[in-house]
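Peer 1: Structures are listed in the sections that come next.
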Structure I
Amino acid sequence: MAANNQGFIALSTLVSQLSHLRDVLDPDMTALAMAIFVEVAAHPADEGVPMSRIVDKFKMSASTASRNIYLLSSGFVRPGQPRKGLGVIRTDTSPVDRRSLQVYLTPRGQAIIKGLLQVK
């Protein structure tokens, strides 16, 4: 019974963290965008995550990944509603293959992750 209670507490904490993330970043943020942000945060800051790994992990098209990465980074335009991106990740050319992109947390993204870890 104790293990089941711990599982419930862990899930409750996760729900609180995801709710906090939406409050801090964007109330309309999709679960996929949140998952990509957390995936990038789960890797060492100096290494980043290859865009291809994000595509493979979440079984999405490259265009879907690009749209989400763009929203999380510099900007995104919805029809009739230009809006600035969230500024929590950045992309850079891969040091191994200049045709590939690496995705990194920005200082703002790192601060948000630090805050999420405080949410209980």
Structure II
Amino acid sequence: MWIKTIVIIYLYNKCSTCREALEFLENKKVVITVKEITKEPPVIAELQKMLDFHDGNVKKLLNTSGLLYREMRLSEKLNTMSLAEVLALLNKNGMLVKRPFLIADHFGFTGFNAAAWSQRF
């Protein structure tokens, strides 16, 4: 029996890279659930799962080029924050999450890289 993989993508509608990723998935005919990251950020379990996919590298989850990241001076604070604190912060504020944020059962992507995504889809 074939089991369908659930694919969720968190996007920011004003982000051109997010729109490009969405177009990529639509062209590949991938069935996805789309969520607006500012209204419904990834839940803690999804963030933890993505962290596992990135071998525990929490910086891979962060939108380090974002204005809010810089305003909050997170680059200076990350070393003193616990993992639980970082995940809670990401869960409360989607603008801090690297996007697009695509999570599936056995893989996940932060940011859009057409070559990497093409290996999965």
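Derivation of every value follows stated rules applied to the coordinates shown; laboratory data play no part. This is a predicted model, so every value here is computed, not measured. Cβ atoms are built from the backbone, for glycine too; each structure is taken alone.
Peer 1: Work out relative contact order in percent (Cα under 8 Å, 6 or more apart) for each of structures I, II, then name the structure with the largest result.
Peer 2: If we compare relative contact order in percent (Cα under 8 Å, 6 or more apart) over I, II, the biggest value is for II.
Peer 1: Here is a further query. To test your reading of the models, identify which of I, II gives 0.2 for distance in nm of label points 7 Å out along Cα→Cβ at positions 72 and 96 when calculated.
Peer 2: Structure II accounts for this read-out.
Peer 1: Looking at distance in nm of label points 7 Å out along Cα→Cβ at positions 88 and 104, point out which structure of I, II has the largest value.
Peer 2: II
Peer 1: A follow-up question, please. Upon calculation of helix-only ellipticity at 222 nm (-39500 (n - 2.57) for each DSSP H run of 4 or more, over all residues; to 500) from the atomic coordinates, which of the structures I, II produces -16500?
Peer 2: Considering all the candidates, the number was obtained from I.
Peer 1: Of the structures I, II, report the one carrying the highest value of mean count of other Cβ atoms within 10 Å over residues 32-39.
Peer 2: Of structures I, II, the maximum of mean count of other Cβ atoms within 10 Å over residues 32-39 occurs in I.
Peer 1: Where does the value 2.0 come from, among I, II, when distance in nm of label points 7 Å out along Cα→Cβ at positions 40 and 112 is the thing being computed?
Peer 2: II
Peer 1: Assign the value 2.5, calculated as distance in nm of label points 7 Å out along Cα→Cβ at positions 8 and 56, to the correct structure from I, II.
Peer 2: Structure of origin is II.
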